[in-house]
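Computed from the coordinates by the stated procedures, all read-outs in this text should not be read as laboratory data. Quick caveat: nothing in here was measured; it's all calculated off a predicted structure. Cβ atoms are built from the backbone, for glycine too; each structure is taken alone.
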Structure P
Amino acid sequence: MAYEFAEAETAGQRALLAERRDDLLTDTVADTLSELAEGEGEQAAVAQRAMALLDLARTGDAEPVFEALAKPHKLPHLLHALALRPDAAPLGPAALVAYTAATTTAEAGTESPR
């Protein structure tokens with residue numbers, strides 16, 4: 001399940017989360033992704049993004065991030081809104097996901113974690 005979620009495209013991750021949320025939010029999936037994230041290269045990067053998305057699912061903030069990923073120009077606005085919340089815990093995971101979605105250096109600078 002962890003591998004399937006990590007390697008899926010954004011739409012696939014969204015669908016998996018909608019269909020198998022409880023399975024994805026288990027300690028087993030978290031531990032597997034954590035081990036993958038400690039590696040190097042592409043596999044570690046996709047595991048880190050998957051972990052961030054699951055962190056957002058736990059706080060109820062995954063859906064707004066998925067919506068913003070569909071319209072990347074909205075990502076900076078979403079990050080700003082998350083930063084203004086009293087509990088800004090979702091900001092870090094959302095920024096990591098936004099960073100992975102960046103296609104240019106300028107976008108990465110705008111969307112990177114601070």
Structure Q
Amino acid sequence: MTDSERKYAAWCAVHEPHRFYIWSHWLKIRRHVLNMDKGECQICKQDYHRFKRADTVHHVNHFKQRPDLALEIYYTDPATHEQKRNLISVCRECHEMLHERRTNENSTALTIERWD
């Protein structure tokens with residue numbers, strides 16, 4: 001990420017997160033990650049051995065805590081020094097589970113990312 005991209009992402013994380021998610025830089029990276037993962041939910045594929053269409057790109061290092069990594073597909077784990085994925089394609093249900101915002105009783109999406 002460039003310095004200006006980092007500054008914009010940091011501003012959005014504090015003031016208006018939705019502006020980040022409609023930003024052309026994010027939309028381009030999002031499209032690339034979905035293509036890279038062949039449009040498949042990586043959680044369903046890995047944990048449940050099933051294929052489900054991904055409609056969201058998840059920040060492993062959450063956007064509000066690490067806006068400096070907001071457009072980075074990979075990051076270096078400080079504990080192991082291994083390169084890991086920072087952005088992964090997931091379905092809506094897995095994304096809500098990752099954010100611990102959906103339970104069996106509550107099936108309404110609650111994350112700030114809106115694509116409609």
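As an exercise: distance in nm of label points 7 Å out along Cα→Cβ at positions 75 and 91, calculated from one structure in P, Q, equals 1.8. Which structure is it? Could the numbers behind the result be given before it?
Numbers: P: 1.8; Q: 2.6.
Going through each structure in turn, the value belongs to P.
helix-only ellipticity at 222 nm (-39500 (n - 2.57) for each DSSP H run of 4 or more, over all residues; to 500) computed as -23500: which structure among P, Q? Before the final figure, lay out the partial values.
Values: P: -23500; Q: -10500.
This value belongs to structure P.
Looking at Rg/Rh (Cα atoms, Kirkwood Rh), for residues 59-98 alone, point out which structure of P, Q has the largest value.
Once Rg/Rh (Cα atoms, Kirkwood Rh), for residues 59-98 alone is tallied for P, Q, the winner is Q.
To test your reading of the models, identify which of P, Q gives 27 for relative contact order in percent (Cα under 8 Å, 6 or more apart) when calculated.
It was calculated from structure Q.
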